[in-house]
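Coordinate-derived values only; no laboratory data. Here the structure is a predicted model, which is why all the values come from computation and not from measurement. Cβ atoms are built from the backbone, for glycine too; each structure is taken alone.
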Structure P
């Protein structure tokens, strides 16, 4: 059985003080026995990482960053490398989020280069993929998903897949209050898992976790996570409220 994972993506939210209070509330609310059956990650803003790293040490909750650069170093003012993140230390990085693709023009190729940098520096990766509303209405969503996974991750070795988690984000359901039905989400997750079987092998397909990200809340998490190929959630807005985040972990 794949262990469930609930990952909170804080995006560009909370100053240092508010973020620390939120983190403390999460730490106070998550019981140790829940961490035995569900992994928990927090993907915080860059400014919070060093303080959070000290606070989360020994907690069982993995700290991650929301992005890294696709080069190891260089004249890239304002950017952060995977090596810098590893030195904080953080344990993981979120890559290919739809907002990075939409607002910053990140291509599958660039995200794939970021994956390389992250893995070379010992970081776990959550690799995001998903279709827009226009792509779903045009009935090209399966092709879009396949292309994003193949072009971003098709070069990885079998061993490298040990540090990859996938996250399906129907772009039309992010921050809109809309949620894919459990059946719609399961359909894409199953398709992605079948793709891994043909692209890599059946063992990788079976053990790779695939998260759902798209307006997950405590009241719909149980149904979503009950699907055969949905292994947890990448949580946006609900991760900014300790009670909501805790409710999703409990689910």
Structure Q
């Protein structure tokens, strides 16, 4: 299995941003790490190994990037405006820096990767996907929260609205974005458990908003023994890859 680390200095994020690619062939998946973790987190916790068969068979390629959450949502010293600024810059990094690399690595053309994340990574994956549904083939959102207002300590304005998925998706008017999400074959997978530290209401809320807008989505609510932890994530990811890439 190919494993290749690259990186560059991002002028948007004022730092070197590494990236690791796995696999030689297949449709691409862009992976955003949990919380304030780094680009190798999914490898360390054997998530990559859990889908190794798909990589070895040339059915999928993975691209895992760093998080900036320690400077953004998880930074208690940052003002709400600074946190929003970091979210915007990170969104630009993904769409204007990472996506061109993925397209070039996949042979050029209008390649549209899936985007996925776990926990806070799922929150940011949703934020990016629903802003730019024309750039991605779908989203795998695992154990996330899609209402980010708690990170802003009561501060709320238009900038928070447009970086809070349940708000701006719920408020979408008829037009281009809704048309893309409804009619262009996007695959939206939403997973939650019901055990310790999971919050199934958050997944149901997002799924309900999407369904109310006529946006197809698949909601998986697993049992009360399913906790917010890696053993379960190593089970759901191969399940999703089996649905998408077999």
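For distance in nm of label points 7 Å out along Cα→Cβ at positions 47 and 231, which of the structures P, Q scores highest?
Largest calculated value belongs to P.
When distance in nm of label points 7 Å out along Cα→Cβ at positions 15 and 79 is compared over structures P, Q, which one is greatest?
Sorting by distance in nm of label points 7 Å out along Cα→Cβ at positions 15 and 79 in descending order puts P first.
Tell me which structure, out of P, Q, gives 17 once relative contact order in percent (Cα under 8 Å, 6 or more apart) is calculated.
Corresponding structure: Q.
Which of P, Q yields 11.9 for mean count of other Cβ atoms within 10 Å over residues 31-38, as computed?
The read-out was computed on structure P.
Tell me which structure, out of P, Q, gives -10500 once helix-only ellipticity at 222 nm (-39500 (n - 2.57) for each DSSP H run of 4 or more, over all residues; to 500) is calculated.
Comparing all candidates, it corresponds to Q.
For which of the structures P, Q does the calculation of Cα extents along the principal axes in Å, for residues 23-62 alone return 30, 16, 15?
Derived from the structure labelled P.
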